[in-house]
1. Which structure, out of 1, 2, 3, was FRET efficiency 1/(1 + (r/R0)^6) of positions 55 and 79 (r between Cβ atoms, R0 = 35 Å, to 0.05) calculated from, if the result is 0.45?
2. Name the one structure among 1, 2, 3 that helix-only ellipticity at 222 nm (-39500 (n - 2.57) for each DSSP H run of 4 or more, over all residues; to 500) of 0 was derived from.
3. Using Kirkwood radius over Cα pairs in Å as the calculated read-out, with 13.4 as its value, let me know the right label among 1, 2, 3.
4. Of the structures 1, 2, 3, report the one carrying the highest value of distance in nm of label points 7 Å out along Cα→Cβ at positions 7 and 63.
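Values in this text are rule-based calculations from the coordinates and carry no lab data. Note that the structure is predicted; figures quoted are calculated from it, not measured. Cβ atoms are built from the backbone, for glycine too; each structure is taken alone.
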Structure 1
Amino acid sequence: MTAVVEIAGVQFTVHQNDMLNVPLLPGEPGNTVTFDNILFAENDGATQIGTPYITGNVQAKIIEHGKGDKVLVFHKHRRKGYRKLNGHRAKYTQIEITNINI
């Protein structure tokens, strides 16, 4: 079974037992989270397309929280002596898809 799920405003294609890095979610490692915003589902060739969502849910287990790689943002104005360097590390949550219910 395959599903397209909206998690924290971002769409992900998920399968059973997938490991995903998604934007930071509330909860502790080991907790179970449920996502109800299913946009598309496919099971043995039969597809369902939501208008906008399909009834059902996707359950996942939180594995860990972490920070991504550093992203550097460099600004420069030519011939003006202006240079600025900023950076950030986006926080993420690693989850494992445990069950897809359609």
Structure 2
Amino acid sequence: MMDPKKLGKQMLDFYKTSFDNSYAAMMMLQEQMDRMGALFLGQMGNLPEDVKRGLAEWNKSYKKSCEDFKKTMDENFKKLDAFFVEAQKAEKAKTD
């Protein structure tokens, strides 16, 4: 029978890998859309500058929010990982 703490750690590792891969794919898509949007806006000569600035500011805010979300998720994955490592150490110390 598999140790629940070890299983939990393996599940956490799987979720972290899945999250990292999904986030990376989402960011690549966002960067591609950002380039396409910039190209499109660059060709719109009659678009007011304040609209362009507003869109650029919105994009900057979106990117910052994504970075903050990733940072928070990474911190929480680290906390969970430390929990499972400590639980495994405690279990091992009990059996020694």
Structure 3
Amino acid sequence: MKIAKQYDDGRLTIYLYGELDHHAARGTMKAISDMMDMELPKETVLDFGGLTFMDSSGIALLLKVSRIAKAQMGRVWVEHPNRQVMRVLAASGIERIVPIAQESGKE
């Protein structure tokens, strides 16, 4: 799992690459939490365009990121999930908590 970030004018975009599974989730969550604590963004975008696989560990990660964003009075959403990732997201119903945009844009 690789992670990159871009911060611009209150928006933190976090790019995830590789597989987000049980083994990668803990380290990924720590890295994202640290980025959010450092930047204190008003908006956090999780760009899943580089994910090749995600299991239910990704849902737990989204819930934690959502809690951090709410505590910071910000918001979070997901962009660019592939078909496999979208199936996991849809099956979980997470879009009721974290919006999902398949095209560029906020929601």
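1. Only structure 2 yields this read-out.
2. The value was obtained from structure 1.
3. Only structure 3 yields this read-out.
4. The structure with the largest value is 2.
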